[in-house]
Structure I
Amino acid sequence: MSNNKEASSGGIGVCGLLGVLFVALKLLGITAVAEWSWWWVTCPFWIGIALVLVILLGVGIAVTIAAAWDKLTK
């Protein structure tokens, strides 16, 4: 047996675990999760993508404002 400790990002994360839990609770009709919309049940799966898009949008707005400001001050 080798003790090869290479860095790997395998496994399930917190958001994935929450997503699986919410889907299971929704399908089994357990607790208040059964009454949630499917949008909220699947939220842990797409929240990372949404955060990246919001950050990219913010960077795009900042670059546009900086370019406009630079144009006005010249």
Structure II
Amino acid sequence: MTKLARYLDEHGITQMDLARRSGVSRRTVGFAVAGAEVSGHETSLDTWAKLCRALGCNAYDISEDAYSRLVGSV
């Protein structure tokens, strides 16, 4: 289970709820929840930022990989 999947589960948020809150498609949210290793799709940094804003959290809370990529891009 990915950190994002665990976060959503712990906070009672569905993928559809997150898609609505963030403006990201449900399909893209699904890819992010599944993780790149599972889906073969790497979620963009812009998408991670939208998800974080919608959840009111930082990238490390939902993805160590996204956090590393965001910190490395600064």
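Taken together, the values in this text are just the output of simple stated rules run on the coordinates, not laboratory data. This is a predicted model, so every value here is computed, not measured. Cβ atoms are built from the backbone, for glycine too; each structure is taken alone.
Out of I, II, which structure matches 16.2 when Kirkwood radius over Cα pairs in Å is calculated? Mind showing how you got there, number by number?
Values: I: 16.2; II: 12.0.
Going through each structure in turn, the value belongs to I.
Assign the value 19.9, calculated as mean count of other Cβ atoms within 10 Å over residues 29-36, to the correct structure from I, II. It was calculated from structure II. Suppose helix-only ellipticity at 222 nm (-39500 (n - 2.57) for each DSSP H run of 4 or more, over all residues; to 500) works out to -22500; of I, II, which structure was it derived from? Checking each candidate, the match is I. When relative contact order in percent (Cα under 8 Å, 6 or more apart) is calculated for each of the structures I, II, the largest result comes from II.
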